[in-house]
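Rule-based calculations on the coordinates, nothing more; no lab input. Just so it is clear, the structure is predicted and the values come from calculations on it, not from any experiment. Cβ atoms are built from the backbone, for glycine too; each structure is taken alone.
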Structure 1
Amino acid sequence: MERGSEFRIIWLMLVVVIIGIISALVIPHILEPSPQVKQAGAKTLLKHVYTLERDYWQKNGRYTHSMEALGVEVPDDLHCTLILDSHGDSGFTATVIVNIDDDPTVDEWIVTENGRVKCVTNDVTQ
């Protein structure tokens with residue numbers, strides 16, 4: 001073996017180990033969705049509920065408080081609670097409560113029959 005080649009191999013192995021450690025620290029943060037992405041998922045769910053409620057109202061002349069009647073399924077990856085409150089033929093309120101960053105404060109978003117998504121509590125900016 002050529003003199004000094006062992007030294008180069010050791011340095012190469014050290015560089016590979018350092019790159020592995022950095023990758024192990026950085027990759028989980030890259031793969032974890034940001035709080036804003038999770039909020040967007042909650043808002044999208046509310047917009048979907050609004051659309052389904054409007055369709056239900058057009059067919060039945062009233063709103064429903066039954067998620068089964070609307071066919072709403074909360075995605076497993078969203079980890080939220082969806083509350084649907086119907087006011088008969090006069091309106092509805094759908095609320096999504098989600099703990100985005102696993103602290104005591106939760107995000108709460110609502111949509112009503114007018115279709116406007118409103119933030120009640122924004123955990124990301126607090």
Structure 2
Amino acid sequence: MMLRVEPDQPISVVISNNKRRLKGNLADISEKGIGLYFQASQTFTSSVFIRHSKVLINLRLPTEPSEISLDGIISHIRKDGQAYHLGINIAPDPIIKGAITSFISQRQIEILYELQMLYDQLLQENLKQPKS
């Protein structure tokens with residue numbers, strides 16, 4: 001099963017090719033793909049970043065001491081209100097894959113904790129209500 005998680009805080013991502021550099025925020029990440037958002041106010045040229053083109057991705061995951069770099073291929077580009085959503089397929093080497101897996105595992109633990117807290121809160125509220 002492939003897990004895809006969203007960050008709980010903004011994570012800056014820079015993608016580049018031989019023509020342009022673009023800075024956005026991580027939308028989600030899995031071992032095989034990265035989604036990112038960038039503001040439509042940034043000049044976006046469809047001839048520069050196109051589907052199936054190669055890009056270099058640079059980002060720093062909170063679970064890592066330094067920035068990671070990896071290659072990717074743009075799978076889709078979609079306008080989403082005042083932003084663009086970019087999907088990028090990745091095939092990271094084992095070291096980078098380990099860094100991504102570590103981040104995903106950490107987020108999974110945080111999400112499960114948040115769900116448990118919500119469940120406990122709902123349970124407490126339900127117990128406080130008078131029974132009819």
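For mean count of other Cβ atoms within 10 Å over residues 71-78, find whichever of 1, 2 sits highest and give me its label.
Values: 1: 11.6; 2: 15.1.
The structure with the largest value is 2.
Using semi-axes √(5λ) of the Cα gyration tensor in Å as the calculated read-out, with 35, 19, 12 as its value, let me know the right label among 1, 2.
Details: 1: 52, 14, 9; 2: 35, 19, 12.
Working through the options, I get structure 2.
Given -15500 as the derived value for helix-only ellipticity at 222 nm (-39500 (n - 2.57) for each DSSP H run of 4 or more, over all residues; to 500), which of the supplied structures 1, 2 does it correspond to?
Source structure: 1.
Out of 1, 2, which structure matches 4.2 when distance in nm of label points 7 Å out along Cα→Cβ at positions 15 and 39 is calculated? Mind showing how you got there, number by number?
On the way: 1: 4.2; 2: 1.9.
Of the structures listed, the value fits 1.
Suppose you compute relative contact order in percent (Cα under 8 Å, 6 or more apart) for every structure in 1, 2: which one lands on 23?
For relative contact order in percent (Cα under 8 Å, 6 or more apart), the value 23 is produced by structure 2.
For FRET efficiency 1/(1 + (r/R0)^6) of positions 31 and 103 (r between Cβ atoms, R0 = 25 Å, to 0.05), the calculated result is 0.75, so let me know which of 1, 2 that is.
Working: 1: 0.75; 2: 1.00.
The read-out comes from structure 1.
One of 1, 2 was used to calculate FRET efficiency 1/(1 + (r/R0)^6) of positions 7 and 23 (r between Cβ atoms, R0 = 25 Å, to 0.05), giving 0.95; which? Numbers along the way, then the final one.
Numbers: 1: 0.50; 2: 0.95.
Traced to structure 2.
Suppose you compute mean projected area of the Cα convex hull in nm², for residues 55-110 alone for every structure in 1, 2: which one lands on 4.8? The partial results should precede the final answer.
Values: 1: 4.3; 2: 4.8.
Matching structure: 2.
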